[in-house]
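Below: a set of structures, written as structure tokens.
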Structure I
Amino acid sequence: MSELVFDNVSVRYGGRRGGLTAVDGVSLTVPAGQVVGLVGESGSGKSTLARAAVGLSPVTSGRVLLDGTDIRRLPRRRPLQMVFQDPYSSLDPRMSIGESVTEAMPRGAHRGRDARRAEVARLLELVNLDPDRAGMLPRQLSGGQRQRVALARALAGRPEVLIADEITSALDVSVQGAVLNLVRSVQRRLDLPMLFISHNLAVIRYISDVVAVMYLGRIVEAGPAEQVLTDPQHPYTRDLLAAAPRLGDDTTGDDSIPADIEPPDPHHPPAGCRYHTRCPIGPLTNPERTVCATTDPADGAIRSRHRAACHFTGSGREHPGTSATSQGGSPL
């Protein structure tokens, strides 16, 4: 089994003036056989980190390691495969389903047309699709069926690590649960390590063994899923949980939370803790906590199973919403 490690990875676009550091010094491990859920609001750098892993975004500094080997030194067939967000654009509309899956197979892995056809049938059955659909075009399938094909195509490449980037966000709610159940079933059956990216905390909780929370290009909290989602240590994680809609709850928070504060410009992130301009326990509400605006807490974050980049880790436990996600049940 393989382990994927992001070692102090940064991804920067543009020059010194006007450039954007989309991922800034991220260290994260996807352990063998486990699912790491990466969550954060839009623009936090989640997808950029995923694209860096598969070589679609340049790594400016740091390394992405697979079992200790820099992925840039791996052979051309990368043992990392990615399932993208939009099933309508991730498949070639001119190729049949069978041709798309076959194209992703390693060269020489299945010699002969019959062997390749049998492998396509096996993969389609693995993702709960009728092998008879191999001759159909993507436009003849529904969104959920296309995403199943995209998963089969990724598995055709014989990956050692699978990366899923918001794979249910473009689907109807009625099929999201079925696709999530399929992904979890396939991951467990194949014992594949997976980086699963989503902005939906319910989805992350349902599928993940480990949760990492990303904000403005950095990991602000990471640890076992149950611990992070039931006992969050970082104010940003608590705010995400408080903002998540809950059945039978018509509230959106309380007056102690600074509301409608514009996020910082990612081209010019604030000094110190990047969340301090929006933080309900930082200098915005506690002026004496000037350390938040001057010193980056990530530099001193404890390397433990559950860690948070916050000078006042665990403060504000009364923050609303922390207990709501402790309830189990369906991801949707």
Structure II
Amino acid sequence: MKRLLLPALLLVASLGSALAADYKAVPDWYSFPDGKKIIGNMHGDVAVASNGEVYVSVMDPKAGLQVFGPDGKWLRNVPNAPADFHGFVIHKEAGGEFIYGPRLGAGNILKLTLDGKEVLNIPPSAIPDEFKSKTPKTKKGADGKDVPNPDADKPVVRLTAMDVAPNGDLYVTDGYSSDYVHRFDKTGKYLKSFGGKQPPYSFKTLHKIAIDTRFDPPRIIGCDRANGRVVHMSLDGDFLGVIISDLRLPAAVAVQGDLAVIGELKGRVTVIDKAGKIVTQLGDNTNPAEQGTNKVELDQWRPGIVTAPHGVAFNAHGDIFVSEYNIYGRIHRFDRQ
């Protein structure tokens, strides 16, 4: 019995791993009507609607959120979408499908319809000052020397990502400032803040978060970028532990089925299972000069090789989309076979 059972189990495990790990890069998968190659200066993200349309945030006031069809053809810009969206998601709920995202510069949190109509706008003042960082007392002058900062000690937020829990609560991370996560209900009412730079969290740039629906109850999965790790927290804010560490600046995370995909800013994409084990790694860039920089020129791009992943998303089929931090804008696609 043992001689039959062990090989059978190994075969099942091997097949499951192979299926989960089988992705194929799709070069030049998106296109514009005029044949241009440049999406635009990107410090943003990517999300996929239920109909397969791919939404891409760009730092361009005229085209803050661009939409591509499932076949990669450019379709439209989303009206009224800001140019400083950072860590936005698309969430389907009883009332329809909506875009949720924080504004990195302005500090407010938006809920928009897919065609750009504002449904909810939470101002930065909704977050208590005790959970905000303060601007420094000095800043760099034109000559590069420190000069007094007229905005010294002003409370600020630098919100970098958010997601929506099954009950509609909103979770937003202040990843470029305090490293706190701020929780609101679905109407925008502030509920609480947790996390931060002190133990047990000890975050250093909690850059992107997602609701991890692989668990019951769901959890928050977060990219603690400068610490090189991905962590779990409960929806009430308890620190549950480290999922995986020793990553190359994990910057973004998305969940589908039993898998989570992690975009690493220093040139790699890692897919893990529910237990935190690596299933596969994609786009590995071994050139240090191309890792984590937004200035890699178009003629240096290599199909299927990433430089600075900053956003990740799945479509319904399980294909993976990776947005780059890049002055020209670039979106990778890895199709699940």
Structure III
Amino acid sequence: MDIARRSLLAMAAFAGGAAMSTRTSAQSAVAPADPTETLRLWPGRAPGGEGVSVTGVVTERSTDPAFHDRFAQYTTDPLMTVFRPERPNGSALLLIPGGGYRWSVVDKEGFDVARVFAASGTTCFVLRYRLPGDGWAAGADAPLQDPQRAIRLIRSRSAEFDLDPKRIAILGASAGGHLAGLASARTDAVYADIDAADHASFRPDLSILMYPVATMADPFVHAGSRDYLLGSSPSPERIAAYSLERMAWRGAAPVFLVHAIDDASVPVENSLQLLSTLKAHQVRAEAHLFQEGGHGFGVRLIQGRPAEAWPDLVRTWAKRLDFAL
């Protein structure tokens, strides 16, 4: 009995120690360090800022030291955070996180996703862009000025980053997917050239749109994104002008769409309607619809579920297009 009792006590102590070790390990986990390399988009003030008086702020929502969940508001000096891979494969990826045009998230669809693609050799640039409600002269086109300028900067400095200037991809999520879609579809520059970098093309060579806010029209619009981009009562003409599925995509780069069917924030019809438009305009496109995943899953929120495969699906698709990601 004594031996049995001692054995049970020892087992309990071991189990308690293992649990303590697990808790200690979880508690000691810290979020990976941010890259220190950033690129300002504009040599001076961003265009059209004469009436802008806001002050930029970045807010942390996470209470878990293992990961960040930040969002940026009132950005006046847009920038790119650079993730340089150990072995560059010659491709670049500009990431545009979501935020409903109210703010721009930093980690979930930015830094977290950039680390995944940088690990396979892609040089990643996470964009912190301006928002339409902050008083910029260009209004709804102010956010688009930033990815157009960003792609031109990346392309004009491709030698510096060991990049092929013909292999610059864009990845946008949610409202960032709408902005990436505008950057992919529109052929008009929305700001005046300011230096030699603006002689380069601003259109991407590949587009990845994750659960994109594609339409500005009812019944499938994400109303918050429309309100912050176009105001509370936009005209039918303005709605049409900013709805991706109503744009002339012919001649655009290939597009990859990712969406969850159970997305309750941005209905999957946003991607389905856009896919029909891409097909009609003979744009090479591929779409992956997952039964579950909700909205805004990025890479961290879908671990262990089928949608976790989306980065590998993107890489396989891009490889068929002779584009390493």
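Quick check on the output: 1.4 is distance in nm of label points 7 Å out along Cα→Cβ at positions 30 and 46, derived from one of I, II, III. Which one produced it? Present the calculation step by step, with values, prior to reporting the outcome.
Details: I: 1.4; II: 0.7; III: 3.1.
Among I, II, III, the structure yielding 1.4 for distance in nm of label points 7 Å out along Cα→Cβ at positions 30 and 46 is I.
Hey, helix-only ellipticity at 222 nm (-39500 (n - 2.57) for each DSSP H run of 4 or more, over all residues; to 500) derived from one of I, II, III reads -2000; which structure? Could the numbers behind the result be given before it?
Details: I: -7500; II: -2000; III: -9500.
Label of the source structure: II.
Since every read-out is calculated from the coordinates, none of them should be taken as a lab result. If you're wondering where the values come from, they're calculated on a predicted model, not measured in any experiment. Cβ atoms are built from the backbone, for glycine too; each structure is taken alone.
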